[in-house]
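Right after this note come the structures.
We did not get these values from a lab; they are worked out from the coordinates using the rules stated. Quick caveat: nothing in here was measured; it's all calculated off a predicted structure. Cβ atoms are built from the backbone, for glycine too; each structure is taken alone.
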Structure 1
Amino acid sequence: MERQYISIIKEELQQNRQMIFISGPRQVGKTTLAKQILSNKFKKYYLNWDDVNHRETILSGSDAIIALLELDQLHNEKPIIVFDELHKYKHWKQFLKGFFDRFENNFHIIVTGSAKMDIYKHGGDSLMGRYFNLRLHPLSVKELIGSYDPLLTIQAPKPIEADTFEQLLQFGGFPEPYLKKDKRFHNRWQKLRLEQLVQEDIRDNSTIHELKQLEVLAIVLKKNAGQGTKYSTLAKQIRVSVDTIRRWIDILESFYYCFRVRPWYSNISNSLRKEPKTYLWDWSMVTSIGEKNENFIASHLLKACHHWSDIGLGSYELFYCRTKDQKEVDFLVSKDNKPWFLVEVKTSSKSKLSPNLSWFQKQTDAKHAFQVVMDAPYVDANVFEQNNPIKIPASTFLSQLV
């Protein structure tokens, strides 16, 4: 499966000198994407930190890499070299800075990793100005439909087959279980992915020793997806301190297990002191239908915000809205720190239009207010032409994102 990111990365390589960092969850397709970008003649320009021989070459330094990959010769076009999972090397930033500063005019450099590249404080000098980050997400409705223009914020609506939509909701957007469409395989894949995340990635790249308790926290977060994250309650359940819970969720978030959505306030510092809601990168792990649907929409909105921000269309962020008297709307998307549109998620089209949409639209001055309905049939219309609160099909809405 060719991902939508390929055209974006190729354009970046043609136009900019910076390295490209591709980060995202384990098994989301980073390595496959990187290898697809390499043309046949350049497939050998690939080094994976998890490969012992490749690791030895990297540790031997730049000259060893150039010699092994035979990069010390003239090429018809600027070669691309991929460093896969390099963040596991303690001094990866220092290594990349030296390699880039020496060879930026000779090669394009792509670096992939299954943890957020900016969380590691090891490695010496800053890489500021030397790279652009691209966050790789699971498959989405628009990516399955195709007809995608990466430079447009809002895409033209296009229908998706009902079976394809249901398959994406049920099996999630990680390529292998989505393509297999096999429930038994899906169950085993999910179990193995969580075990590898905790017992390998987090164990090898953090200082956490209480891995069993951390795994329990991951399971609790799965059961409470979309609900308010009360750190004190979780601390009592897991029997650790509140500070430990915060730190562990930071770690789980940094390895793309979950993501937090914070409440919208005009004063951003205030929002950081209020409880967030936590969702999973793999929405198919959520068992409750209503919560899975909400997580499904949250994941699409986060992907859109990351994409729009990563390619330079502006600064986009995802929030939710709640007042002290419990008025609430599931999501608010901001553009350049200003509310842009509101989203309330409902499973059934029979649900009444939430009055909170209108109330929050007036309070925030958001341009659009949508009640996204999961079971409504596709409508061939641009939902972003609607300015008043309105019910819209999830299939139409998501086809206009990325």
Structure 2
Amino acid sequence: MRRALLAALLLSGAPARALEWVPIGGIGALGGLHTFDGSRGSFTGNLDATFAPALRLSDSWAALPSARAEFEGTRRLADVLGTATPVQQRAEGRVGVRGVYGDPSSRWRLKPGISYDAELLKETKDEDWGRGLFDHQRLTVGGEVELLTDEPHSARFGADWFKVLYPNYTTLESMAAYQFRGQSLSRELVGEHALDREGYQFSLAGDGALGPRAVWEGRTAVVWSTFPNQRIVDEGGQLTSDNREDVFVDASLALRMPHEWNADRRALAGFELGLTANSSNQNGYDATRGRFQPGFYDFTEWRAVPSATLILGPVRRPVRVTATLGWKRREYPHRSPQDSGGADRGGALVSTEWTGGLSLSYPMTKRLSLAFELDRASASSNQDFQPFYRYSYQATTALAGVRWDW
């Protein structure tokens, strides 16, 4: 998508003669072995396809339509609004269009856009596609204002409205009037479409040179969401007339350091530090123990991701080898960790995840490349009671395949 944006900016600055376009896209197919939490390795695969041409419409206008389809056959944990849910397979599709308006003599750019995406999640392999409990659709309308500071660097401000729908979401508590001693087990999630939400996202991002050999990239985003079908649970475990509202904040700062020994041997080192936090007025209620849990969905997460890429060969079709190491630590300040029997230990619930990845892209022809990926994830937590949500696991994936780019 970034390549398409750069192409559109170049097109918008050229003299207008006729409609011009630059096709950008690719198709990838990978297959291999995947293990999750000690399970026997099983054959799996990932597929993805992207098409994002850049079209110059006039001296001042360019358009960036895009379409993407993706299938992920490796098991993983999906973060569904603060809860870790195992997912066997995932499929996603997205379509959108973004305009780019700017006077060729000006450093300002205006980029209105609209997009729609749908994600299908299968919690079990025998579950039918399109019937997953956490399947969802998202519509986003908004735009971005960009100021070119020192090309190719810029500062950007974005504002979007979004709406997310979970068409299949109905809790077990909704289908059975009572679950335990006449009370629902998870009262804040009782009812149909309790996860549906809408709201606004505001973002501020920028990048620039940091000395002669480094580039910095920064971004912060604030997302305000309201849940029209989810009521606040009170101290007695009853639902009030107020709706749930969340404020989600994500901030990151990255440093990129390219290095060139000669025209055919280059490297790129990077380090990213990020912070994510969620604040919600929703509470939790454990009916099995009659325990009120205020601030149940609040959390703070730190992450750090160093990376290194070695680039060998010609600029247009090089061999690329990338290694990454990731660390993140999430803390739920108002959730108490439990032992294996469900008894509270006191303090805050904390989970830590380490990830490592190694990838290789080897060009065979002008457009065809061989691709290899090896990923490892290891998560641990002071929460030992995990019959419903997973906080600790081990996962390894080894994939090989091909990619066709144009």
Structure 3
Amino acid sequence: MSASQQVQRSELPPAQPAYILRGHKAQIHALHFLRRNSRLLSGDAEGIIILWDLAIKRPKGVWRGHNGGIIGFGVWNDDRIVSHGRDGKLNVWQLGTEDEHMLSKDLPIEESTKGNWKQPWILHSLPVHTLNFCAFAMCQVPNTKAILVATPAATEGVTIVHELPTEKPMHIVPPAQTQKTGMVMALRILFLNEALHVIVGYESGLTSVQKLKPNTENMWELVSFCTPHTQPILSLDFISDAGLYFTSGADAIVAMASLSPTKNNIPLRTNATKHSGQQGLTVRSDGRIFATAGWDGRMRVYSTKSLEELAILKWHKEGCYAVAFADMTADNEPQDLWLLAQHGTGKDDEKGWNIGDALRGKQVNTVRQQRESKTRDTRWLAAGSKDGKVSLWNVF
């Protein structure tokens, strides 16, 4: 960055969140966008889940998902929500748009709330070990409707992989090396070149990539490893097309490493940011940037190419633990299919528009539709904090 660019950047006013979602009483540890960015899931330390309607910034559903804090979310086929709790359970909830009306809208912070929230239907409740704050990881099994979920095992440094919907334990991933790795702190699982890969960040600061050998259940090949951090790994994410993954830790470092074998097993790039305690690292779906949630209450946005810090987002006065990006690929879905899915089929209805006209490409002018369209097209970054609030930022 040139000196003139640095001056121009320093003269810009501090960024401000576009909205603040107030609903939780406890600190927030998990966030996830879904349904073409029209909904946002937030989960707190008391096990409460809120499904937010981002067009109106109000809840579409509130329920107690776990008897311990929520540490991770996933979405399976868009109408199945996966939640991971400190109570040692991985729950799969049936929750399509048609099910939302059955849920309570009473927020935990409202004085009238009695806490008698109705839960969505539970399809699966998988017992898993919860030794730390390591959230589960999941991926779709190619050419099937099944998914794989990875969680830390009871044995230190070991990862176990289950299949859903069968709930069968499929694979056991050993520690990356014989020397002490400490606990598994961060996980990602993916298929790369038709082979199952698991990326693990350990308590020792080590990260590793292991690949399942063809036609085996538990024979794993160590593809690469490095130790970019001096303190425990807090979070990691990847870009499969670029063959890269990124890590953050309890130290002040963010790092980039390769999913493929590398010489000397050293990270490709590191940035000593001087800001310790960055977690929740999440890469945006277009692969251009990633963001972290800081214990100092700041969210930081980095370039995936250079690891340069591009933005600092400050509003929360307490530490932040989770960030989530809106899905950039959602904009590629046809508008008419979204309307069909959201509002059904048929003739004119009480919403004041005709689906046949929408399918023929005519403009839909209801206030609700305009809000939904704007919401889906916004490049949201959501951040959850110890203060129980979710800030929504419109980022570049």
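For which of 1, 2, 3 does Rg and Dmax of the Cα atoms in Å, for residues 289-384 alone, calculated from the coordinates, equal 18.8, 53? Here the read-out was taken from 3.
Which of 1, 2, 3 yields 4.7 for distance in nm of label points 7 Å out along Cα→Cβ at positions 25 and 217, as computed? Answer for the origin of the read-out: 3. Source structure of the calculated read-out (distance in nm of label points 7 Å out along Cα→Cβ at positions 49 and 73, 0.9) within 1, 2, 3: 3.
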